[in-house]
1. Can you tell which of P, Q yields 21 when relative contact order in percent (Cα under 8 Å, 6 or more apart) is derived from it?
2. Work out which structure the value 30, 17, 15 belongs to, where semi-axes √(5λ) of the Cα gyration tensor in Å was derived from one of P, Q.
3. helix-only ellipticity at 222 nm (-39500 (n - 2.57) for each DSSP H run of 4 or more, over all residues; to 500) was computed and gave -13500; which structure, P, Q, did it come from?
4. To which of P, Q does the computed value 12.1 (mean count of other Cβ atoms within 10 Å over residues 39-46) belong?
5. Out of P, Q, which has the highest value for mean projected area of the Cα convex hull in nm², for residues 7-62 alone?
6. Of the structures labelled P, Q, one was used to calculate distance in nm of label points 7 Å out along Cα→Cβ at positions 55 and 87, giving 1.3. Name it.
Structure P
Amino acid sequence: MWRRAAELKMLCEMLSSTFVDELGYLSLDQQTSNLLYQVISTRHGEKRSTIITTNTAFSDWGNILYNTTIATAIADRLVENSEVFLLGGDSLRKPSKPSHPPAE
């Protein structure tokens with residue numbers, strides 16, 4: 001697993017833009033949180049674009065990124081010299097089909 005993680009880390013560090021979609025959909029363990037921190041930290045130092053989508057407020061990142069220490073370190077690097085867009089409103093996703101037909 002770590003070989004693939006190391007390859008992913010190198011790829012993310014080389015790309016001019018990196019996208020992380022739905023951060024917080026699943027909680028990350030310590031190793032994965034540390035890997036994400038390393039990628040964000042390296043990209044921050046090189047001033048490369050990183051776009052993250054999430055439904056989780058910054059204040060709750062400690063619940064999904066192993067602990068508040070690493071969550072704060074990641075958030076600090078992300079928001080420095082960046083634009084944060086907070087979007088609200090109804091979802092634009094198509095509603096899923098019901099699992100069974102409605103009762104008549």
Structure Q
Amino acid sequence: MNAQTQEPRSRKQIAIWFLYTLFFLPICEFCNFLVLLTTLFQFALLPITLKHSEPVRSFANRVISYEYRIWRYFSLNSSQRPFPFAEFPPEVEPPEAEVSFP
């Protein structure tokens with residue numbers, strides 16, 4: 001087993017981390033709302049056009065990737081602060097080429 005060589009965090013660093021977490025909490029909730037909104041829009045659009053909107057689909061995937069980075073920061077799995085304190089993250093994984101309905 002590898003020994004960790006990191007210095008222990010101070011209480012001040014933990015408090016600052018917690019404040020950033022509180023800052024990102026409403027942003028994360030807004031992202032949840034955006035994903036829900038884009039999902040409802042896609043399902044309203046599907047019966048009319050019989051196909052999805054690629055820009056909306058791409059936007060939703062980017063928002064989900066951003067939210068993923070926020071959750072990694074919340075859960076102490078990443079020490080990199082999410083956007084706007086870092087670059088906007090790239091997509092975690094690209095959308096499927098074609099979505100099929102079984």
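1. Derived from the structure labelled Q.
2. Comparing all candidates, it corresponds to P.
3. P
4. Checking each candidate, the match is Q.
5. Once mean projected area of the Cα convex hull in nm², for residues 7-62 alone is tallied for P, Q, the winner is Q.
6. Derived from P, not from the others.
Every read-out reported here was derived from the displayed coordinates using simple, explicitly stated rules and does not represent laboratory data. Only a predicted model underlies this, so the values are computations on that prediction, with no experimental measurement involved. Cβ atoms are built from the backbone, for glycine too; each structure is taken alone.
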